[in-house]
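Down below are the structures I want you to see.
What follows is calculated from the coordinates using simple rules that are stated; it is not laboratory data. Model, not experiment: these values are computed from the prediction. Cβ atoms are built from the backbone, for glycine too; each structure is taken alone.
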Structure 1
Amino acid sequence: MTDTPPGTTAPRPAGEELAELDRRHLLHPWTPYGIGDQLVLVEGSGVEVTDAHGNTYLDGRSGQFNATLGYRHPRVVAALTEQAGKLMTYALLGSSNEPAVRLAARLAELLGEPGGRTLFCNSGSEATEAAIRIVRMYHALRGQPQRTTVLSLADSYHGTTLAAAAMSGSPLAWTGCGPLPEGFVRVPTPGSTVRDQGDVRPGAEALEEAILAQGAENVAAFFVEPVLGVGGIRPLPAGYLRAVREICDRHGVLLVVDEVTTGFGRTGEWFAHRREGIRPDLLTLGKGLAAGYVPFAAVTTTAEIAEAFAADPMLGGLRHGHTTSGHALGAAVSLAVLETIEEEGLIEHAAAMGERLCGGLADRLKDLEGVSDVRGVGLFAGIEFDTFDRATQVMLGCLRAGVIVRSEGPVLAVAPPLIVNAAQIDRIVDTLHRATAAATG
């Protein structure tokens, strides 16, 4: 029997209603049309998320690599609630707010830059754009305005705003968006050819050759990700960052390390570049900074570079920023995230769980049909398949089994929250093994 009065339509379940509204009104980023209903998620706790139909999934990709502390973490929720009840924000244009001040100081401490300065942004793409402006203006203020060329790797990804897209290697980022800004040159990715597998010299030499071809006096900076994310979850060869640091120093080129994805524990270190023992001139940060609780990102730099802007003839300061730069809610959340990582020992935990994840995937998947490579560092692993279709089959097989992973073309990315435990790692590995074994070519 039904309680619906005659002549009326029974209300649809919330999941069906949300799916229909999603199809009609929501424009999804980076998502093909016509691939079926999207997951509409309504709740999360720990490393799990629940959709509008009541199905629960283990989030093996941390949302978009950003939910590093998982969902509904009590310390972070409390910090967000407390700050919202005090002062949601106050702009940094000629003023400050307490969380932004304390977060900038904490980042300087974490990075070992006593005089380091940080500009806060809202996304990784914004951080890239800000870094581009900073390096070009810095050289101009030092009497070298011709230093405008920015170099990056051929397989890199630094965002989708226009300059960030022009610098990124993937045609998906810039095709149809022209005319693109000029002054961007891409160089070969180390390890991308047979001759430089395991040898950093060819990749480093390619960078130096590009600097000399452009004229070192014209090159502003080299942007690099320690682990290529959209480029296939590819850690750079050991020693490469040290080599390019020396090359950049030799030619007066600034080194900008993009740790939007890898920063704050993802690789089992606070920052991935620390594995190489280098000091970047600028560092872009994002996803893990606020752990997905609010949109938040940053560009941090040295005292020398920051103080150069005092000589700007038009302002006497940095001519860049946004209404919500240094948003107090975002800064308060980020402070809570950093405290949580430190107090819960999540850097060490991520390193241990990362060994279990990468080791387990290599042991269980490397000999299966269609698997071309298994690679990664920390809680950031990639499984490369022989075809995009096979990778998609495996991803959907995992989804049906209640585990979410991310597709980057023929590569599946696995990046669970830093709080993941051993049993959950084993479930991810087991699920990927079964889904891969079941996939057809």
Structure 2
Amino acid sequence: MCSAGIGRGYGLLHEIKDQTGFVKGLTKWNCVVESAAGIEAAVDEAFEALAAGRPRPVGIEVPHDYLSARAEVGLQDVPIKTASQPMFDKQALRAAAELLNEAKLPVIYVGGGVVPSNATTALKALAEKIGAPVVMSDNGRGALTDRHPLAMNSLAGRAVFKHADVVLIVGSRFMDTLTPTPSWPTGAIRFIHINIDTEDMTAPRAPDLAVVADAAGALEELKECVVRRTALPRQDAQRVKDWAQGQIEAVSPQAAYVAEMRRALPEDGIFVNELTQVGYLARIAFPVYEPRTYIGPGYQGTLGYGFPVALGAAVAAGGRRVLSITGDGGFGWNMQELATARRYSLPVTLIVFNDGHYGNVRAIQKREFGAEVAVDLANPDFQLLAKAFGVPATQVASPGALGSAIAESLKEDGPVLIEAKVGEMPSPWHLLRLQPMQGVSGPVAPINPLD
């Protein structure tokens, strides 16, 4: 808005109350430019902040009258700074290595910070050297290929955490997403936290050892300090993975849909998950074979985010196919982006699971109150909608038909919409997260294979 109106509450075009505070909440660095001459320095400072520490957005507010003003500036070549990471404490990492060496069953838990820091190779080398299972959070999927004997989802993590005596947490907030408690309670386990952000290692987490470091450098250093051994034999690791997979496959029909999606999507294809009944199970059930091929909603759980994010992923992926799933309710937030997908002929296969409802809200209402209200949808004809945008579309009603439709979509250069007609589905929530959610019931889990 115009510089003279900032903070005045005049109702100027696009004005919101405390816009700067709003931007601050979304960024790691922000500023308001106070003159046209200050734009140059603000941009330089923004890029410096962008390259420092954890990858996060930065924000500059430039009043529109400055963009058409004249000012004296000293334009000069400014060296482009590469990402800088804090120097880590090698002595602290040696102490961490000692804890891992002394542990009967060390476990490595990784979050969303491992893949962006390019630490996957070092992670694999460390895990293999000590034979420790690697439990990946929802945001950490792909840090280690799910084909690796030591790779585990959060459900399998329940089994190994109950027998762990030392847990190395790398690049994760390690917090439950609904309650302000750690992902696993403190007690018998000794916790080592490695994180680039000190705030992600504070209370209520209680690390026995906290190291401020970039994941890649810290894991490389740890790898050199630990003693080679096999903490968890491969056959025991496989029993844990089978234990988790058996529970996943019991959630029907979601497990069958996830299996067909994985079968049909090329291994280097990108899967964008969403908040839908199939997507919830996919958080632990969709096998991820390469880094940067799985995108999830993160801890914020923004309904409808998936399709526009898939378009961005398709632009960046250099022609690789992107598989984006959504519920009919979530798709309603951004269905107009079919125009963008068509205009740029983006290789996105969009699956709309159509049950005519906000399915998860309906399930919560029934569970908590025994009734449902305002959860049914007045959907458009999705086939006709896609046709209106010039996007090929088809409709399926079974997992097998979905797999075939995905495979067929790979023959197209641009977007394809697949509508999957589904009914009410059973809840998968008893299987999600490292600790079972409070108030959510499900079938009794089989006996822990490590007991």
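Each of 1, 2 could give Kirkwood radius over Cα pairs in Å, for residues 53-148 alone, but the derived value 17.6 comes from 2.
Largest in FRET efficiency 1/(1 + (r/R0)^6) of positions 165 and 365 (r between Cβ atoms, R0 = 41 Å, to 0.05) among the labelled structures 1, 2 is structure 1.
For which of 1, 2 does semi-axes √(5λ) of the Cα gyration tensor in Å, calculated from the coordinates, equal 37, 28, 21? It must be structure 1, since only it matches. The value -10000 for helix-only ellipticity at 222 nm (-39500 (n - 2.57) for each DSSP H run of 4 or more, over all residues; to 500) was derived from one model only; which of 1, 2 is it? Structure of origin is 2. Identify the structure, out of 1, 2, from whose coordinates relative contact order in percent (Cα under 8 Å, 6 or more apart) was calculated to give 19. The value was obtained from structure 1.
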